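Computed from the coordinates by the stated procedures, all read-outs in this text should not be read as laboratory data. Not measured: the values here are computed from a predicted model. Cβ atoms are built from the backbone, for glycine too; each structure is taken alone.
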Structure P
Amino acid sequence: MPVPLPPWSEGEGAGVEQVSDVEIPLDRDVFLRTLVRELATSLESVIGLEEASGYVSLVGQAVGTQIDEMYLRALGVDRLTDEQVAEALVDLKRRINGDFYVIEHDEKKIVLGNRVCPFAEKVVGRESMCMMTSNVFGTIAARNLGYARVELQETIARGDAGCRVVVHLAPDVDVETVSGREYFGDPAVAP
């Protein structure tokens, strides 16, 4: 039985001699963002948003610990100050093509805005992917300052124009009545 000719053998694409010469929007970044999105999609469709967020949270905590260790080693310190934590959260997102910035910062909270998600368009409709931000931020803040509660008030994943993330640095509210996830570090450094 004869093998059918590929669709580009006639008409559009005819004359392309090498697959490597074809223009397609694929590189390592696009591949990895697509991979994470499809993992989140599979988890959300099989076990639901809440459970999928839990799985992504585990990954985010491990990644947050690794990133925190990088900053501690690079700065030659045992713990970051609250100012350094705020700077590190903005810096780490900048390094992965996010566009986070500090809106407000005091001893009780760090409020961050964001114009560009590191996952780009792949995050839209996949709220569980935001647990990477929550857990990385929460882990870094809690490891260094003793405590954090991260509220994702606005997210690009939910369809907002940007993100608004509040990292609470003190357990000053009834956590049963507010949103966000709590993170705990060394109680000896808690405020």
Structure Q
Amino acid sequence: MQGREPLNLRGMKLFPGLIGPEAQERLVEALRGVVREAPLFHPVTPSGKQMSVRMTSAGRFGWVSDRHGYRYSETHPMGMRWPAIPQIALEVWDEVSGTEREPECCLINFYDAEAKMGMHQDRDEADFGQPVVSISLGDEALFRVGNLTRGGKTESVWLKSGDVLVMGQQARLLYHGIDRIKAGSSRILPRGGRINLTLRVVS
């Protein structure tokens, strides 16, 4: 990893360009293997609305959403177990997470040019003392971070391919989301789009 000093974003730690181009390509190739074993799917919110992102997971647990609610599951909606978390993602976790625990879930979100993610908190894990580590690959995304409650002033930053963001300590439960994707801003994915990995301790 490239070892740059992190930037502070409301208590979140942003490591710009932590993952170099060669490691990004190897990680993308590893993710292709994950998707072959556990295909991307469109989650549905409890209200029945289809999310604009497609997702899958790696690790012991995967995050799923449907009419029954948001939750972690040990199996893909199609019934198979989730593949192992790619080694490069585990190395990033070890470098920046600040915890001795290993991630139990690597949630993989794919954003096409029109996809976005509304402001939300990550609250489905058992221990909020454990961080969430986010890895960006592909096209740039406008990331917005708010407060511990909905509303109020927010801040935004463009996340680029290879950037790593750590949401921990007092920033662990800040509302955050993706407002839009800058299509064509990266060549790491031949057909464009953005991949976001979030590594989490679940139990």
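For relative contact order in percent (Cα under 8 Å, 6 or more apart), which structure out of P, Q has the highest calculated value?
Working: P: 20; Q: 25.
Top value of relative contact order in percent (Cα under 8 Å, 6 or more apart) goes to structure Q.
Identify the structure, out of P, Q, from whose coordinates mean count of other Cβ atoms within 10 Å over residues 120-127 was calculated to give 13.9. Mind dumping the intermediate values first?
On the way: P: 17.8; Q: 13.9.
For mean count of other Cβ atoms within 10 Å over residues 120-127, the value 13.9 is produced by structure Q.
Between P, Q, which one scores greatest on mean count of other Cβ atoms within 10 Å over residues 40-47?
Values: P: 15.9; Q: 12.8.
Between P, Q, the highest calculated value is found for P.
Given a value of -14000 for helix-only ellipticity at 222 nm (-39500 (n - 2.57) for each DSSP H run of 4 or more, over all residues; to 500), calculated from one of P, Q, which structure does it belong to? Walk me through the numbers on the way to the answer.
On the way: P: -14000; Q: -4500.
This figure was derived from P.
Quick check: -1.11 is what I get for log10 I(q)/I(0) by the Debye sum over Cα atoms at q = 0.26 Å⁻¹, for residues 24-87 alone, calculated from one of P, Q. Which structure matches? The partial results should precede the final answer.
Values: P: -1.00; Q: -1.11.
Here the read-out was taken from Q.
Figure out for me which of the structures P, Q the number 10.4 belongs to, where mean projected area of the Cα convex hull in nm² was derived from the coordinates. Write out the running numbers ahead of the final one.
Numbers: P: 15.6; Q: 10.4.
Checking each candidate, the match is Q.
Could you tell me which structure in P, Q was used to calculate Rg and Dmax of the Cα atoms in Å, for residues 64-103 alone as 10.1, 27?
P
State the single structure among P, Q that was used to calculate mean count of other Cβ atoms within 10 Å over residues 56-63, giving 17.5.
P
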